[in-house]
Structure P
Amino acid sequence: MVTSGNNYKDKVSQLISWGHWFSFFNIIAAMLLGTRYIEHSEWPETLLGQLYLGLSWVGHFGFLVFGFYILILFPASFLIPSQRLMRLFAVLVGTIGLTALLLDTHAYETLELHLSPLVWDLLLSGEKTELNARWQYLFIAVPAIFLMQLVLAEWIWRKLRKLTRKHVGVPIAMVFGLCFLSSHLIYIWADAKLYRPVTAQRSNFPLSYPMTAKSFMEKHGWLDRQEYTRRQAAQGIEESEHIRYPMSVLKFDDLGTRQNVLLIMVDSLRSDMVAPETMPYLSAFARQNLNFGNHYSADNTNDGGVFGLFYGLPGGYINSIRSEQTSPVLLDTLQKRGYQFGLFSGNGFEETIYTDAIFSNRLMPNDAATIHSDAQAIAAWKDWLAQQQRKTPWFSYLELTSVESFEEGGDYVPKFTPSLGNMQINPAEADTNVLLKNSYRNAAYHIDELLMDIFSQLVEQNVLDDTIVIVTANHGSEFNETGSNTWGAGSNYSQFQLKVPMIIHWPGMVPESVPRATSHLDLVPTLMESLLNTTTPSAQYSSGISLFDQDTSRRWVLAGDDRSIVVLQKNTTTVVDKYGNYRVYNQDYQLQSEGKPKLSTLMQVMHELKRFYQPEP
């Protein structure tokens, strides 16, 4: 048995030597627990990817445990004079560390997230759910871990002289060091080359931050940043997960109502513009039809908003859809029913989501690329409408872009002058915010006049009574109303960027103003059920529900993309990033320091974001 020396130096020397071996055996324990991450993660297909996995498994857990030793136990060896007390302290630290690692493996298996403020809050929330109950059962292992650490600490102390005489400490440290260094060097190369069998493992292990050197390589001319960005975007599409959309074969009662459909997308039009002063015609149209006044886009970007509207899926699936060039179920069904398609855009469909996915299987007009204004798009639409035969139903998509390009001006006479409250002010004295919003309102007023022309054309052609007309937007636009220095779209998930009009003229339906929360994801189920008469549940082809569903139990609406999950609830907006960090905002999009999402809600959202990736049973 090791006898403690009488002087301070001998005590510290023995404790440091003991601490090294205690850390080594805890590294082995951590590596064994770490196999759960490997089991749950995607297995790399290439030999280099498998080599990196092995090196990072050894090097990362070796560095992780030894790092905690250097930060905690090593200084404590100098501060705690009693050897027994020091060993007990080390046992407690080791127990806490392995318990946290055990909880992290379970979080990774169930939520695909590592321990983070969000996961800890969910774990300690006290909410009675099956997942929370299973997590609490893991704490039964704490006494066993403590006992194991206690036995290990005592055994190493008794065998310390024998272990020290083996002189294997330096070779062991070299093995862990070489594995750690090699794994990071491989990742630096893989990151520059976008070698996915390696880069896909970036977040497999907790507290894993592989080194990159893009700035260094760019500085020395070894990396072209623009080419790198282009290849990175392409890789995100090419290597996305396989999607099952729809999840089952669709079934129908009959051929449906055979009504025409006109879908008008007003880019960047936020819902509060639909007011008698700014858009009198659309405002009157909304009062005379179905007005969903609490409606949200699927995202705050062009691609994400349009994607959610046509597919009924959250933006997280967009890369998979693009990779497989999967056409929307709605358009496929319309095409099978013999619908004629008329597709028109004020900017010539410059957004790639149209050609990559939505209309990839449709016959785009030959002159689509020659259209550069809303007036030209409407003129082309009128010509097309005049040629349609009454016996053949049609689907027409008309995208109007004047609101989105309001800063460029247009060939229309401005209606509004800058004002502050009820007081008119000189444009030269107005600040940038007032001028921008005034220009935006003028563009919305111009669009309103174009919409009146469209509605009049439907009446002239005598097709309005047999045509479903939908007016909406891909997203809104902000003018720093949240006070967070955010403008336009794509900068936050406030109501100014997400809340958009959803106004529907449905022949035979009584006008109604609908106050409940609705989403772009709901349009596809609405048309599939009420126009095309499918009997297949909407969950098989969409994440939304029919706009005509009177169920008031809906507690949240989903938005966001592959980087952020956005949960919109009655008085809060929760934004969760892909690493599990979250922020909760109130209805004015002001950060709430005490806000926490419910575990049950988060689990439902996480399930919805993975449901269409599930393998065949």
Structure Q
Amino acid sequence: MNDNRLGTAVSPYLRLHADNPVDWREWGPAAFAEARERDVPVLVSIGYATCHWCHVMARESFADPEIAELLRRDFVAVKVDREERPDVDASTMAAAAAFTEQLGWPLTAFMTPDAHVFFAGTYSPPTPVGGHPSFRQVLAAVVDAWHDRRAEVDANATALAGAIRQGAVDAATPDGADGAGADPGLPSVDAVHGVVDTLLQAEDTVHGGFGGAPKFPSAPLLEFLADAGADGVAAAHPLLERSLRVIASSELTDADGGVFRYATQRDWGVPHYERMLYDNAGLLAMAPRDQARGIADFLRDTLRRPDGAFVAAQDSESTIDGLRVEGEWYRRPLADRVALAPPPLDDQVLTGWNGLAIRGLAIAGARHGDDEMIALARSAADALIAGHLRNGHVVVRASTPRGSSTAPPTIEDIGLFAEGLLELAVFTGEVAYAETARTLVDDGLSGTLAVDPVLAASGTATGEQPQTAMRSGTVALANAALTLAALTGVEDYRTAAASLIADRARTGVGRPLGHADALGVALALQRPSREVVVVTSVESPGAVGSAVAMRRAAVTERRPGTVTVLVTPEQARAWATAGFALLESRDALDPAAYVCHDRVCALPARDADELAAQLTSA
């Protein structure tokens, strides 16, 4: 009798498997208790709703009644959405690295009833191919080991869990940090600047980008180049511009402006056609005007819900002439797509990913004087505050039209949303966004985020792992704390920021892929704090006139260590009342711009030329 329990799941990925003959369970203590009672291993299958190879494996294996019967008899089968449960995915990935270098999704892991991984892999075909065993063969080998080599299985699983536990402890305690007030050991500015030379050597001088196939847009790496260029590294901006230009002109960018997850070929050809919110949002922060406008159009037209929030992704597959086909819809001209059903959306709204989109839209909107981008950022922020926060605290990580997930918020949700709200606050002058961000940063720094009970009991909670495609929540939290230090004058925020990213930044000097975002914050921490406050009665980034020219001069000057705030006189008073000391006594002159160091300000500039001169000399 089929006992698939995914029919009521909130996750769109889990619901895609609700019709499988497999007796799927959701991740949680109940599934592992069942395995313990039956004395069988747990199959944990991790993927996400727009994952092409997850769809393939579902059709080939999880829809097979015979495989379903094998799983029913010999395992407890658990399905996990890596977007809903990044904590489970990170822990399982850390363990899977012991068995394969080809990490990705679908991720297939076999665990003891204590949630310790003893074997893992990725996609398995229905029949053996090129030396890769079939999924049936993998299942048979696992069952054989479970029954005939149980002591070895348990010993290996325990050892691997211990290694993961130690790795998590090491990551949480940076070298040389023995306690409060210890020097976090940030890499030197010269060392961080030297990473640009490393990236120049890694550049694909024929096709652009870095490395061979597959080719990823790697937004955090590109944003580091923007930071390094703004910090005076001459080679960084040309490298950034070459990389952005090839992404925009290649098959990786669709005709509607949206960017695919990666290209399967070195020349940026044959995209892997799924389109993720995080890739597109990350590129917004440094893309030139036309490229940013195309991405914003894609977010608005495809991923935006009526309430203003953004869903997670668009699938690689679509149904054409009754057949499920990868990429075909995207290969059609835009005019021909109208008559076809578009690829489905992963309709999950994720707090952290929306924070990344809010940040990118706010930065791009301010830089390019684009009111609509700012409006899109506002509506997304308002939707998340209304639906995912309670009294300023994140209580929902993921939601869909079917309800809110019970998955606990992670550092990704706290950090990325706080950072996005602060960027929106400083460019709109709306202090309420900054107040909410301050609450979130305080939550993130308190160390009280919930840990999944299964991972806690097994000792395998890894915390956030390095990320190559998306800005880290830990890094975002550090950057938000650093911004708050400038706005409030509370130096504890700056100290906390250094502690959060020191280890990641030191690692990033030698291995920038996965740690590049920490390098930009490391530069900011080692530069004198500089604050720029522009007070004008004009609020719109897209308006015209002398006052707007001052605002434009300020937002164009983005470099590590600088925080820029655009406010009206009334808004300046509201910020000061809310405890943001930088804005105290900034409401007397209009227009006026203040260039400050550690909140000690020069005489106010009264026009754009005077401000530009102060910015150049400061």
From the coordinates of one of P, Q, relative contact order in percent (Cα under 8 Å, 6 or more apart) came out at 19; that one is structure P
Rg and Dmax of the Cα atoms in Å, for residues 520-599 alone, calculated, reads 12.9, 37; among P, Q the input was structure Q
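Match the computed value 12.1 of mean count of other Cβ atoms within 10 Å over residues 384-391 to one of the structures P, Q, and report its label.
Traced to structure P.
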If you rank structures P, Q by distance in nm of label points 7 Å out along Cα→Cβ at positions 152 and 192, the highest one is Q
Matching 19.9 (mean count of other Cβ atoms within 10 Å over residues 296-303, computed) against labels P, Q points to structure Q
If Rg and Dmax of the Cα atoms in Å, for residues 432-575 alone is calculated for P, Q, the one returning 17.7, 53 is structure P
Re mean projected area of the Cα convex hull in nm²: value 27.7 computed from one entry in P, Q; matching entry is structure Q
The highest value of distance in nm of label points 7 Å out along Cα→Cβ at positions 48 and 440 among the shown structures P, Q is in P
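Throughout, read-outs are computed from the coordinates displayed, never taken from laboratory work. Because the structure is predicted, anything quoted here is derived from the model rather than measured. Cβ atoms are built from the backbone, for glycine too; each structure is taken alone.
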